[in-house]
Structure I
Amino acid sequence: METENVVKILKMLQNEYSEAKYYLDFRNPVDLVCATILSAQCRDEVVNATTKKIYLDFKSAKDYAEASVEELEKYTSSITFYKNKAKNIKKAMEILDSEYNGKVPESTKELIKLPGIGKKTANAIMQNAFGVVEGVIVDTHVIRISQRLHWTNEKNPEKIEKDLMTLLPKEYWKELPHFLKSLGRDVCKAPTANCKECVLSKVCPSFIS
């Protein structure tokens, strides 16, 4: 697909979903580390309901580090794989407290060393906590819709990210996942999309072909 057509689609999405934004609630980078660890394979509404309670009692990396795993599990019990995630939160916060003076490192390379933090979540932290855009966050909505738009034929998230970074102007890298998440929840659902109601129905190759 030509860059001109891609930008046209991006502007249509931007106009349709102008209120779309990052979906996890947080006050500071430490909060975001906790939220992103909890977010794996879990709906953001559930994560936000959980962190709303956590943030009342945990203000710093040291607070988390000094808590027991069992104590953290009391907060995370509504989250998928909550026991493992509670362990990862504690370990990650111990590292932040002991090695980074309680601060979250502003480096993808350092972030992915933290338990429970992968490339996608590191991207999210860099973008939303520090305003540093190094890549595209590839979640299930991005995977599904970018394939339907014929922006990629890949299935591996890292390969999809490379395709998107090559295809899309960098100014859209941060916003794209927000737009596609909104589109995916609205009409471009799995397994079947409601194409006739989609703002992209006249330009989407999966519908017009």
Structure II
Amino acid sequence: MNQEASILVVDEHRQTHDYFKQVFDNESLFNVQFADSYDEGIELFKRTHPNLVIADMLFTNHDGIDLMLELKPISSDAVFVIHTETDDDYTEVIALDQGVDDFITKGLSPKVMRKKLQSLLNRQRSRKKSNVVQIKGIEIDRDRYVVIKNKEIINLPKKEFEMLCLLSSQPQKVFSREEIKKAVWGNISNVRSRTIDVHVRKLRKKVGEDLIQTVKGVGYRF
């Protein structure tokens, strides 16, 4: 890794904190913070927006999946790892289905754990570079079909999202309604100009009135 990564460890057990201090010992590229409870983890996350969160599966009144689901909308780019004593396949499948990036059973050597986390961060950075576009104050995540603005996730219907991707792919280019129709609706022949105008109007309300400009008599540009 060639840039510093911010990491948050959320675990009620002091021995787990000590373990991760060994994992990241003498690693200047890691900035690691520790939270002793579920609630403290949420507060630290909101303040620091770490690149990676490592959470225990079981807390006093919650679990690690609850934590991930609460934090993902705040910063969707963060990698979430469940670090647990259980190797139950059913629990692991549920965690991964809910969006956890990895499910790691406790007991790995510090060296192996460090390599695993480095790999996760590198993979996330590569994915973001190729599939997340940052433009005009918003992020367009093509993998998840969402837009992120002011750290808020905006879920768009498929056609609106595809239209946004098209317009933002070539800023300042004016796309005619016919070009938009072919790119977004393909061979569907009964799509009218009015349909495209309605989609643009909805997009403006969701992502910003000033992001998509109308060029009278021609079409739209980003």
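Every read-out reported here was derived from the displayed coordinates using simple, explicitly stated rules and does not represent laboratory data. Note that this is a predicted model, so its numbers are computed, not measured.
Tabulated data
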quantity: Source structure (of I, II) for Rg/Rh (Cα atoms, Kirkwood Rh), computed value 1.09; calculated: II
quantity: Per Cα Rg over 2.2 N^0.38 Å, for residues 92-147 alone, the highest-valued of structures I, II; calculated: II
quantity: With relative contact order in percent (Cα under 8 Å, 6 or more apart) derived as 13, matching label from I, II; calculated: II
quantity: Entry that produces -17000 once helix-only ellipticity at 222 nm (-39500 (n - 2.57) for each DSSP H run of 4 or more, over all residues; to 500) is calculated, selected from I, II; calculated: I
